[in-house]
Structure 1
């Protein structure tokens, strides 16, 4: 079941899950925060919302929640270099906040090419980004998917 929302922000998470009270899941995968980078959502707001929503997600999934932290938006070729530098720094702060609260809630995070080193999106942007210059294309999503399953298997998430 996918309850994602295009353009979603961390503050939208509670609304996205509010009708799932009686539903039980084998695993919940959360991936949010990218839009909060360029919306300049305060880190305090992100912390507050995640501290509210992540425990609810743990109840819906018998404590099995993963948080995907995906490619730094500062690497996206759409933006001019000066803006990419700002977005990279801002994204680092948002991702660090997500990791902090996830760890506090005992929720593992999986990084999907968030660093400069060994990042195929930096080495091969013309073949991994969609035409919008922000989102991955099919090949880029394939890399994310394969990395997700590799890390899940390495950490005992077998289905």
Structure 2
């Protein structure tokens, strides 16, 4: 009877670990899984010291492997495909980045001093920006050189160019 209880606790722990990936309760389900494992090991030690030791070693080897396999397999499962966010394709721009890419080469005005970072206005819209090199005073005309993440990289426009 004790063996059935131990096996039931270990199976419950396995199910709770799976549930932890899908139920956002900040680790409470994982704590329940750890308690189930601790209960199983405790019962095994109460039955026999050797059995308890073997189960403890088995748990220490099996459960990390089990969790690693879940991390790999769950996102590709039918349930995981509905529950997990998809990764962005490499090299593909977000809609926000596409709008920033259209600003490259355009001129705007520094709204705040850019001592590395600040704000610029291009085409009537305010953007976070970073100065390519030196600091740029507020009110100076700037040219968008490129973007990095969600920041525009700008340089001052020389009066004759």
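When FRET efficiency 1/(1 + (r/R0)^6) of positions 48 and 120 (r between Cβ atoms, R0 = 41 Å, to 0.05) is worked out for each of 1, 2, structure 1 gives the greatest result.
Can you spot which of 1, 2 the value 13 was calculated from, given it is relative contact order in percent (Cα under 8 Å, 6 or more apart)? Answer for the origin of the read-out: 2.
Quick check on the output: 15.6, 47 is Rg and Dmax of the Cα atoms in Å, derived from one of 1, 2. Which one produced it? Computed on structure 1. Among the shown structures 1, 2, from which was the value 61 of percent of Cα pairs over 17 Å apart, for residues 56-103 alone calculated? Going through each structure in turn, the value belongs to 2.
FYI, it's all coordinate maths here, none of it is from the lab. For clarity, every value in this text was computed on a predicted model and none was experimentally measured. Cβ atoms are built from the backbone, for glycine too; each structure is taken alone.
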